[in-house]
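Bear in mind these aren't lab numbers, they're just calculated from the coordinates by the rules spelled out. Bear in mind the structure is a predicted one, so any value in this text is a computation, not a measurement. Cβ atoms are built from the backbone, for glycine too; each structure is taken alone.
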Structure I
Amino acid sequence: MRPSNPSLDRKYFAGLDPKQKLIHFIKFAALAPSSHNTQPWLFRVFEGGVDVLFDSKRALAVSDPTGREMYISIGAAIENFTVAARHFGFQCEVQPIFQGNHVAKILAQPNAGAFQKEDFAKTMLARHNNRFEYEDRRPDPEFLRWLDGQSGPITVHVFEAQGAKDRIAEIIGGALVKALDDHNFRQELSHWIKPSLQKYPDGMPGYNLGMPAPVAFVFPFMIRRIKAGKMQRSMEMKSLKKTPAYVVLSSKQDDQAAWLETGRLFERIALHAEAANLKVGVLAAAIEMQPFNDQLKEFLQIGERPQMFFRLGYADKIPKQSPRLDPKNIIIG
């Protein structure tokens, strides 16, 4: 189930009252990617802005024990909020607040100067995590130059050389085997894999994973009982080997602030990539699990902590987008 995409029409937006305008930005924020499509965010509207909180009921205790993936997901949602706000002529100030389940406060005020020449609000409606095989052609050089120019607390590493990609693929594959051979991991994962039906508002439906509809009905049952690591590794290696570029995001700090910034940068990259007709495909196992994260860090020859890994390339197969919770279920107070 996916609620209708929010409108980009500025005339429609102008007719909303101040609270409705903030809710409109939240609807864009809710289109952000999240680990297992858990959508772990909550929003509380106040005059002039919103509080962003995490929903502890949507935490992944096994695959995300530190909350890294949750904060990265919420960072992506915050980035969407700010991109949507700029589209409608609002300026945002994001204030991280790590107290209890409070993540950040976003102040949003009208500002004619907030409009930008490059408006990526439209790409939020099309962006998706593409798990399929990519075409064997190099990403747009202009996009790669933009990506190389990103600076800040999060470092971007791009790999196109086959030798480097082969070594990274070995690390990714090893992590997949360990994760999917773990009983507790499979139990948790099975809860979030859903049949290809419209009634589910969250999780990963079979059509996003490349599964035929009948397989998607039985796959959660199968994965709970079968060690599928080597099989999944074989499938992922095919996609990895045909991927023209890998991207790793890393940071000196390894805390909530770094995770939030990682999510914001990742979403900026994903929106720019979508505008260039490029797709991204996230794989998190090697980031979360040892010794694979250390192996990745050693290969990168950096003192920073890898925070995200994703594939980058062109895909001729475009899946239906993941379902989304109804906005009324993520707005509290």
Structure II
Amino acid sequence: MLLEREINFESDVTLKGTVIIPEHQAENIPLVVIIHGSGPVDRDGNVKGMEMNAYKYIAEFFASLGIASLRYDKRGAGESGGDFYTTGMWDLVNDGAAAVEAVRKLPEINPERIFLLGHSEGAVLLPAINKKAQAAGLIFLAGQADNVRNASEMQVNILEEEVRNMQGLQGKFLRALNIHKSSAEKQRKLFDEIARSDKVVLRKGLAKVNAKWLREHFEYKLTEDLASVSCPVLAVTGSKDVQVDPQHTHIIAEKVNGPAEAYIIEDMNHILRDQEEPITMMKVKTIYKTSINKPLSPKLFSVLKTWTEKNILNPIQAYNPK
């Protein structure tokens, strides 16, 4: 049985989430704060039309090991305050730091044993949050050692190659329409417009684009903050992740200045499920909708368990600076 407790905490808006305290644990419990991926994501990792529930499953996994967790509704999502479209990257960093400060005050929690786990965009934010909050360790899941613009351009490059190599009538049709080239050009023009603009929100036809968030990500020097990390680090990405470059897992581990481990999980995709289908950008949404009915990758939990036993459950670390 898990003891779940609702929690409210303040950034410049009120954020709401769930703390899990493992049953029969009384005091000095380590805790993991879960930082979301991109989009209007709730505490469980869900967005409209996509109930991923990954963060709920991760929180329950840590509870099974006797570790507490906080997962919270992102600013502008679920029950939290704020507006998703006007939120910038640095607002999310401040929210993550506020989450750490809130759980440090919980009576059951050891304030020196707060860890951060970030998924996707959350992994990009970890080093900046850590500079403010000084966590005891960082877990990067499906993270990119680069800014959002370069990651997005990588996705378009995968699409271009897929269309170029596609066989049959569908391939000929898509190439005739220049789908692969027009997608890249549209993205480049949009990103250039955002970089030149000072608007918080841009309107493109009927769509709203959170320009402030993108612009701050474009300008963020992630590698500089990675170099400031000296706590233990785990970086994990799936081999079938098309939203980030799996090889960046090793770059993250190389750039930090604390003890670091990096793993590429065979056949795992960006939403942390095992994927039988080959890598594809054209069918990625369909694959995700099928994947969410599967459990999270058992191989991921195996890696997490080994690292957790060494770095969270055992507080004594043999630290060898690089």
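Figures for the structure shown
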quantity	calculated
Identity of the structure behind 1.4 (criterion: distance in nm of label points 7 Å out along Cα→Cβ at positions 30 and 126, calculated), options I, II	II
With relative contact order in percent (Cα under 8 Å, 6 or more apart) derived as 16, matching label from I, II	II
